[in-house]
1. Could you figure out which one of 1, 2 the value 1.00 for FRET efficiency 1/(1 + (r/R0)^6) of positions 407 and 447 (r between Cβ atoms, R0 = 30 Å, to 0.05) was computed from?
2. Check the numbers for distance in nm of label points 7 Å out along Cα→Cβ at positions 223 and 423 across 1, 2 and tell me which is largest.
3. Taking FRET efficiency 1/(1 + (r/R0)^6) of positions 87 and 351 (r between Cβ atoms, R0 = 30 Å, to 0.05) for each of 1, 2, which is largest?
4. Say we calculate FRET efficiency 1/(1 + (r/R0)^6) of positions 271 and 503 (r between Cβ atoms, R0 = 30 Å, to 0.05) for every structure; which of 1, 2 gives the highest result?
5. Taking distance in nm of label points 7 Å out along Cα→Cβ at positions 79 and 455 for each of 1, 2, which is largest?
6. Using distance in nm of label points 7 Å out along Cα→Cβ at positions 103 and 511 for the comparison, can you identify which of 1, 2 gives the largest number?
7. In terms of percent of Cα pairs over 30 Å apart, which of structures 1, 2 is highest?
8. Where is mean projected area of the Cα convex hull in nm², for residues 167-366 alone largest, in which of 1, 2?
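Computed from the coordinates by the stated procedures, all read-outs in this text should not be read as laboratory data. These numbers come from a predicted model, not from an experiment. Cβ atoms are built from the backbone, for glycine too; each structure is taken alone.
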Structure 1
Amino acid sequence: MKYDFSFIALGGVGEIGSNCYLMDFGDECFLIDLGLSFCENLYPGVFASVPDIRGLKEIKNKLKGIIITHGHDDHIGGLPYFIQQLNVPIYASSFASELIKSKVFEVTGKSIENIILIKGRKAEVQIGNKKFTFFKTYHSIPESYGFYTKITGGDIVFTSDFKQFNFEVLPKNPLLLFVDATNAGITEDITEGEVRRTIDKIIKNTRGVFVSATFSTNLYRMKSLINLIKKNGRKLFVTGKSVSTSLEIAKKLGLITDLDITNWEKINKYPRNEVAVLTAGTQGEKFSSLKLMSQGKFKGFCLEEGDSVVISSRMIPGNEKNIYNMINQFLSRDIDVYYIDIAKTHSSGHGTQKELKKLLDVIKAKYLVPIHGEARHLKKLKELAIRLGYDKENVLIIDRSAKILLKDKEISVVKQESIKKLFIDFHDNSIITEEMARQRRKIGEEGFCYVVVTHKPYLNLKFDCYGFIMSNEVEEIITKEIRNYVSNLDDVMTEKDKENMKQIVKGLIKKYYKRKPVVILTEEVKNG
């Protein structure tokens, strides 16, 4: 059966990050965003994951374009890893476009030119045979967009991330509405005004150096911090690659002016109560500027008692341990730290129940699909929608194994194989599979055993174990078992024989050490 529309969440539902959605209109399909998720603590040597879109037949056969709603990493961070495979135009705002170019060059060393700009508060853009109407939203990054488009039977509206926007620009009574569910469980949020007043007071009360970290793309917050630093008569020092890049782009596009940054080399030449630092590393990233400052080692500059650190961001789920470890390192050196748990240092860029109620009151969609969140966020939005009069059956909670189908205004959800993840190596930005990432974790947790079997002219086994110690007694037991196995072999040791011997080694290690290390067994043949 031919459908009017289908939708797959390749990422961004049931999780925070990796936002990537496939919209299929029959003859043409479009990717909406291609983000990553940071997962530094999940697998050794891995810092992020991206949806594995390589095998999707829709992308191979009829992809017409990639629509980027805004420039956050969880919406554009996966692009550099697929940019050569996805040889189609990218549609993005000026700010997102510059961020994409920077990230693609950083990862691939190559330039990217096939970006078509989305401009204005409302813009109609023809992509292939489809017309998309883009509308600006207020989010924690400049030039964030949602969009809508028509199919047989009605309009499809995709809000993307938003804190608020003019809901009146949307078509009334759309057929299908995709909504940001991130803050659906929060009744009310801290305002930007409260954040400004809180940080202003902290700067005034800081006897020494004032340091503030925020998300590098939150230009509104950075401008506010810069103004507060200037208001309090401090010199502005900037460090951190992502913050510096964002400020350079913002200056280039005219989004920020009157930027007076003092050369970092002069930071120790001013009285400490005249120094302010704007930096990155809010999530406790391993080699970020803020993390290195917490360890007391950063470019010849050291924080001390009397200094203050403000972390002006939320804690991304999964990063809490890294962040609290960093905070504790500061506190152990008598450096004051202010963060979202104890002070009004951050206002979310996502709409709370208050904004979501307004949206759902104005836009009465037939079908509603919560996106951008873990299961708990999606469920909270469904509960809110039902309270506001939506039919329970018409609010669809989906995961990465679901495909939404629309035909003649009727909707259905079918199950399919869940989209897999690919992982990004911390050291060289290479892509590794989930199986490889799991092997790394297994080696880290269970250990590694390398066994060399000499078959001729006599049997000998050599063991090299990492992550655990193998006793002489167990080595002798394993050698005896292998000897028994080899005694029944012909002259040639086959690959099947090697696999069987590997299983013997693994079984005995499990028996005596209650662990399952990665075992590599090879044959060494000696002449004579």
Structure 2
Amino acid sequence: MPPELKPLQPDFVDGENNRVILDAAYALHGRIDLGESVRAILERHGDSTLLLPMSARSGGGGIFQVTPPTGSTVVGLSIEPSASPSPTLAEDADVTALALDDIVICPARDWIYAGAAVSLDQLNQALAELVGPGYRVLGADLTSYAYAQVGATFMTGGMGPQRRYFSDSVTAAALYDGERTRRLEGEELADHAATYGWTGIVQAVCCRYSRLPSNEVAFVLPVDSEPGFLAALLERLAPWCFLDGSDGEVVNRQGDSDMILGIEHVTLESMEPMLAQGTDNTASRRAAELAAKCRAAGCDGLVFVNGCTEGDADAFLMSLLDDGSEDCPTIAGIDLEHSEVFRDPEEMRALREGIPFAARTQAPRGKYVFKGHTDATVRLDPEHTGDQALSLWRINREYVESLAAYFENTPGVDGQVLVYGHMNPWGVDPHNRLTLASNSRDAFDHAMAFARECTHQYYRGLDRLCRQGGAWLVGGEKGACSEREILAAFDSQSTAPAALVRKFERQRRVIRAARRQFNWRALPPYGDACA
């Protein structure tokens, strides 16, 4: 074995508290040669060894919850984080020649190259240091930006509050396919995006970067989670949410530099797992303070808003106020008495990200357990944001209330739906987090069947909304793992969203053409693995 190929503990718990047991695991880092490493692993464990690319072991999309073929050996290949990459400037670079922790910036082209071990935060920090504080890669704002790596993010289709796929900013990638490292670009690049490592291991990427205004704005509003209130808020904020970055500088629809990059919604109920942790840490203490403000306002939820401006942050906030509300300032009719402006946007991000994290890492008790959430991103029409948002949130409320009523009236099933998610009209995606637990197999199966049908009705409702004109069902932020669930809601491909069907057919083609070492994990209908 190459001396730099270090063995890892093959028994671990992923980011959603699921236990994962592999036959072996190895760390990949720095200038390690992927081809040499894989050949050494196959020599040790056998030519039929199945490989599982890993990054941060987050377990997003249930990527580890796949049953391997009987008698097979499964080896994890973990792209280890880079503690301190050293970015450099150059006229150009070869994406296939980059090490896992390399960063190369090409200012003349507005390109940044990064090895797969580089985190999204390190990517944008390199731009801030060598190009300027306002330069960023669009779509690199995942809630997990501090540890999410560029290679894994390309392969999992992740989105952050901007509601843009990180992969949409990737212009080229180096993919090790089990035989050689290939350069991907154009349509072939798009076909491999969000396929969960079912086609190989990303070695490096090249991304476009853009200039954003340098002054960040962050604030939180208490909201009533009724569809009408949420729709009115989105309609008010929409002019600052639809952005254009085609010429390298990002502007809003009016051509101005004031913009909103994220609108994140949490309910008081979805905050309970974090609040249950007590106030021993800063995030939990601040969450308790915001929950108290929410109750004082007579509301049942919060909306975290972040944006940026070239001007004064306070002036930008004033521009969001309703006309004639100087005496009693409001935004979309929401009294700002119980709102809060964060002078440190990082503090808001810690809260905004900590609440969903606490919700999804709950450990339900029961012999049979299911954890998951809806994932379908809808891009609203900027000319009809209010009406479409109203319809969308009514569809969402019907889904949540149907499941809540079932759990309340079904003995032997402990079920819960926590509502939180993304409200940016560029990509609305309520994450209705469903947790099921039961000690009865029969009760669990019945509950799962009911929940599955409710979810399918939800996806079909969103599709009808989009077909009525103007809105677009973009897909799941978690790529193929979410989109297989969306497609399953329809009787046939002829009744499913046409754009998703075309995307699925292209992805399935490259997945099924991949080597067995990687595509053994591909779930139906992309492959034949068993979850």
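1. The structure behind it is 2.
2. Sorting by distance in nm of label points 7 Å out along Cα→Cβ at positions 223 and 423 in descending order puts 1 first.
3. Working: 1: 0.25; 2: 0.50.
Answer by largest value of FRET efficiency 1/(1 + (r/R0)^6) of positions 87 and 351 (r between Cβ atoms, R0 = 30 Å, to 0.05): 2.
4. Going through 1, 2 one by one, FRET efficiency 1/(1 + (r/R0)^6) of positions 271 and 503 (r between Cβ atoms, R0 = 30 Å, to 0.05) is largest in 2.
5. 1
6. Numbers: 1: 5.2; 2: 3.3.
When distance in nm of label points 7 Å out along Cα→Cβ at positions 103 and 511 is computed for each of 1, 2, structure 1 gives the biggest number.
7. On the way: 1: 57; 2: 50.
Comparing 1, 2 by percent of Cα pairs over 30 Å apart, the maximum is at 1.
8. By mean projected area of the Cα convex hull in nm², for residues 167-366 alone, the leading structure of 1, 2 is 2.
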